[in-house]
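Peer 1: The next part holds the structures, each set out as structure tokens.
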Structure P
Amino acid sequence: MRRIEAGSYYSYLPEGCKLCRRGSKLVLFITGFCKNSCFYCPISKERMGRDVVFANEREVNSLEDFLAEIELMSAEGVAITGGEPLLKLERVYEFVKLSKKLGLHVHLYTSIPAKEKVLRKLKIDEIRFHPPELQNPEIYEEPIKLAKRLGMDAGFEIPAIRFEPKIVEIANRNDAFLNLNQLEASETNWSNLEERGYEIEDYYVECPEIIKMFEQANKFHYCTAKFKDSAQFRRRLIRMGMNHPDFYLVTSEGTLLCCRIEGNLDGAKKILNEFNFEFEIFEDCIETSLKVAENEKLREALISAGCELYLVERYPTAKRTLIEVTRV
């Protein structure tokens, strides 16, 4: 076993996981529709049971939205998930075709034991099967064989809710991988986890005895909830931050520091141009360098023009979520 960040370790790491570790994997949420009702499902209320598409945090209403997110994070791969993505096959085909045209690695998560016709048409690099609540894993053995014959890397991706020996047997028998995820707690599954006696620490569940038993898989990877935050998410944010204009300061956590201007935006644009300051224009504000607040003449000109100045820290994502705001 090879140990990596935040308690994660592996004997085999699929390519999709390598991209995830680098923060270069775009998560494409195809739909919130799903025929299963797994008690541990952590999908947010915003997405669960709704036919919506998201590329990371960006809602996708057109292919242009998807392309914008690829560009924002300099994506090297796409992970197609849901809900159950194969309930929207034509949508999946469309995004896979575009992703492959752009030279991106594509892997997909599904609870459906896909038939040969579907696997042939998908033409993806990697497929990860998820038996709902780890039941009936044997129905995925043939799809794993088919996927591997078609040149895909294939295996299981499951949460550590209990030990299921059949999953290990099938994986080893077919040279398939087994990705085991630490069980995550969210607002949508918290009560279900508590009712079943899981001990929740912060936002995850620790099950060391279950993890140890699954290590019998020859191609094994254990991924912690902390890894998703401290490694994958942080590195993706840094990639995004570095793709912003130079006046933004990118922190070690991947957040952005800048000056936010509200109020008279037309007046602010004119004044910033006069002082030769770069800026970004949004519907609700202008963002520019922190140095604006240090320039007394510029600061006074903006305030006199009816502008409000704030020093902010925010995520570099499409939603531009604010973390900290200080009035100047």
Structure Q
Amino acid sequence: MQLDPTVKTTIETLIQKNRVVLFMKGNKSFPQCGFSSTVVGILKELGTEFETANVLSDPALRDGIKVFSDWPTIPQLYVNGEFVGGCDIVREMHATGELAKLIGVKVAPVAPPTIVMSDKAAGAFKEAAEPGSEDVLRLEIDAAFRVDLFFGPKAPGDLVVQANGVALSLDAASAKRANGLSIDYVDGPDGSGFKIENPNAPKPPAAVKKLSAGDVQKLLESPEVMLFDVRTEAERALAKIDRAIFLDAAGKAKLEALPKDTAIVFHCHHGVRSLAAATHYAGQGFTRVHNLEGGIDAWSSLDPSVPRY
């Protein structure tokens, strides 16, 4: 596939004008896929200024950046005009401290965390360790506080923490999320397994409620319910619901200023993008979050004044 010259110019301009730029699904305020959200979280954690380019709003850009970088997936990170990589590479570089060095961010040394391990868990790990192996017991905690415990090679920059006679190796990013973590080994109805509790992990977000078009119409009888449209400007020109607030920069500012217990409904064309938006804002602490299943297309079947497209 050949790269369109106009798209090539757009990409080159973005890379030249911004020291750190991320080509992603969504934007830094509203990532629309888990991989993009992970990289945004890492860049925010480093405290660096960065720009984002939303490939979902421009199919030509989405296809063009893959050709430009010869990389098949999104997101893609560029620093100082050079392609760094996708989510997995960025995550690995962040864990080793390479990304901070590349960006030029000074990261304060991480104090070894305090980790508590029960006798039963310590015994299980000692029994599982292979005699003579150079592998270490690794503890990794990602930005979403998902925990992974496994035997694997030691990595440069690892911190080693002792817990009840068991050595745990952590990268710096994991160590910052691990203080106070406890590890136990318990028996349950489905068998035995490790139980890990982390006091640093955020509380689970409120569940997103999926509503039919009819249910949303009833809900909107209350003027206090807010409806947000996550589609593009071009789609809104084709069809829109009168009550819906466009989730552009002004819409985001309006939404983020609302009390966290405001009833909020999101919609897009068929309900996929809006579900991602609803999930994102539930994660930001909003407690009454809804998604219009079937999107504006389903709404049009009940409201003929809104054309289908």
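Peer 1: Identify the structure, out of P, Q, from whose coordinates percent of Cα pairs over 33 Å apart was calculated to give 34.
Peer 2: Numbers: P: 34; Q: 41.
Source structure for this number: P.
Peer 1: With distance in nm of label points 7 Å out along Cα→Cβ at positions 65 and 89 derived from the coordinates and found to be 2.5, which of P, Q does the value describe?
Peer 2: Details: P: 2.5; Q: 1.4.
Of the structures listed, the value fits P.
Peer 1: Sticking with this one: Taking distance in nm of label points 7 Å out along Cα→Cβ at positions 57 and 281 as the quantity of interest, name the structure among P, Q where it is greatest. Could the numbers behind the result be given before it?
Peer 2: Working: P: 2.4; Q: 1.7.
Comparing P, Q by distance in nm of label points 7 Å out along Cα→Cβ at positions 57 and 281, the maximum is at P.
Peer 1: Can you tell which of P, Q yields 0.10 when FRET efficiency 1/(1 + (r/R0)^6) of positions 177 and 225 (r between Cβ atoms, R0 = 25 Å, to 0.05) is derived from it?
Peer 2: Q
Peer 1: Thinking only about relative contact order in percent (Cα under 8 Å, 6 or more apart), which of P, Q has the largest value? Please list the in-between numbers first.
Peer 2: Numbers: P: 17; Q: 13.
When relative contact order in percent (Cα under 8 Å, 6 or more apart) is computed for each of P, Q, structure P gives the biggest number.
Peer 1: With FRET efficiency 1/(1 + (r/R0)^6) of positions 97 and 217 (r between Cβ atoms, R0 = 35 Å, to 0.05) as the yardstick, tell me which of P, Q scores highest. If you can, show how the numbers build up before the last one.
Peer 2: Details: P: 0.60; Q: 0.10.
Max of FRET efficiency 1/(1 + (r/R0)^6) of positions 97 and 217 (r between Cβ atoms, R0 = 35 Å, to 0.05): P.
Bear in mind these aren't lab numbers, they're just calculated from the coordinates by the rules spelled out. Just so it is clear, the model here is predicted, and its values are computed rather than measured. Cβ atoms are built from the backbone, for glycine too; each structure is taken alone.
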